[in-house]
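Trainee: These are the structures, in structure tokens.
Values quoted throughout were computed directly from the atomic coordinates according to the rules given, and no laboratory measurement underlies them. All values derive from a computational prediction rather than experimental measurement. Cβ atoms are built from the backbone, for glycine too; each structure is taken alone.
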Structure I
Amino acid sequence: MISRSQLRSQLRHARKALSPSQQDTAATNLHQQLLQTTLSPLAHLTLDSKVALYLANDGEISPHIICQWLWSKNIKTYLPCIKGETLVFAHYHEHCQWQQNQFNIAEPIDQAPISGNALDLVFMPLVGFDVAGGRLGMGGGFYDKTFADRSTYLIGLAHDCQRVEQLPIESWDVPLDAIATDSLFVKTSG
């Protein structure tokens, strides 16, 4: 059986091999998937909702069109910021000031970030997924440690090429409630 690190390397290579045009099309199709499915949690958001996204990095599918849609609905958006071994979430808006974290990823500066359990919905990046809700991340465990209590609705976002039949799951892996790609939306058992 292939190791998690070998699988991670293969899947990262596959998503990074997508051209800029393929990336743009995937982001557009991802947004359409989320708007068109009757199971989408976007239909249940209110002005009081708090939604976390991420800035695409390393070939990840970009949620930037989803973010623009949320902003157009005046729904507050947040981005993850590393705090020790977990994440906190900084308010994300058009006039953010930025800092780089230890992985050279931009994070908004927020003097009062919120915890993961204060969010209603989280769109998470991933390296690999299966339709049972398994998620393979980059290996740091930040999302798994942050959402170990399972109090927030978690949707993994990915390119279709990141799908595998079955992921090797560890005891600390937090399952996803749903997966969205540029061609499918699957509500999992989470």
Structure II
Amino acid sequence: MSAMAHERPAQDSPTQEDLLLEDFLGLHTPEGFRAELIEGEIVVAPPTDGDHEDCVSHLVKQVIRKSAVDMSVSGYKGLRLVSGGLCPRNHVIPDATFAPEDLGLFRGAPPWMEPAGVALVAEVTSSRPDQDRIAKRHCYARAAIPLYLLVDREKAQVSLFSQPLRDEYTVVHLAPFGGPLVLPEPFGFELDTKPFL
């Protein structure tokens, strides 16, 4: 018998993408740090500052109180998203993930869940704002998440991205901090951005 007969077939050997995903899923980050896998890059973020959390809090309160339908919210819910090219699936943790409460989307969900049923993801910029402005936006669009809300503290504006097509959103609405921004159905209310000032 030749040596070739004992080798594993080439398709069974792990790819570089498989190894990267395995390394990512095996990471142990310090308490309070978050690790994400975004477009083939492992990103570890330190705990956020109080102003960041204040923005998230104001957003969540408005969505819960004002939405046309009851919404469930998960802070820092891991989402497993499709990726572009040869990268392994993106593993992204939005600052807030919203879904209609009647779906029961978060109940019993694994640490990294699929995005089906998610109505909106929100990010508040922190130490790496371009991750939120560019890379994560493409990830969320590629996953066909209907709405992406970005609270950009550096630019003092809120952006609502909608109508995803391939890896981009085709519609964007901007409001400076202090100005109103309409969140469409299933939210159906005007977001007050004054608390972000």
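Trainee: If we compute Cα Rg over 2.2 N^0.38 Å for structures I, II, which one ends up with the highest value?
Mentor: Ranking I, II on Cα Rg over 2.2 N^0.38 Å, first place is II.
Trainee: Given a value of 13.5 for mean count of other Cβ atoms within 10 Å over residues 32-39, calculated from one of I, II, which structure does it belong to?
Mentor: Working through the options, I get structure I.
Trainee: Using relative contact order in percent (Cα under 8 Å, 6 or more apart), single out the structure from I, II with the greatest value.
Mentor: Comparing I, II by relative contact order in percent (Cα under 8 Å, 6 or more apart), the maximum is at I.
Trainee: Given a value of 23, 48, 27, 3 for P(r) over Cα pairs in 10 Å bins from 0, in percent, for residues 96-143 alone, calculated from one of I, II, which structure does it belong to?
Mentor: Label of the source structure: II.
Trainee: Suppose you compute P(r) over Cα pairs in 5 Å bins from 0, in percent, for residues 40-111 alone for every structure in I, II: which one lands on 3, 15, 26, 26, 18, 10, 3, 0?
Mentor: Going through each structure in turn, the value belongs to I.
Trainee: 2.6 is what came out when distance in nm of label points 7 Å out along Cα→Cβ at positions 56 and 120 was calculated for one structure; which of I, II is it?
Mentor: Of the structures listed, the value fits I.
Trainee: For structures I, II, which has the highest computed value of distance in nm of label points 7 Å out along Cα→Cβ at positions 64 and 152?
Mentor: Looking at the calculated values, the largest one is II.
Trainee: When mean projected area of the Cα convex hull in nm², for residues 80-159 alone is compared over structures I, II, which one is greatest?
Mentor: I
Trainee: Say we calculate distance in nm of label points 7 Å out along Cα→Cβ at positions 136 and 176 for every structure; which of I, II gives the highest result?
Mentor: With respect to distance in nm of label points 7 Å out along Cα→Cβ at positions 136 and 176, the highest-scoring structure among I, II is II.
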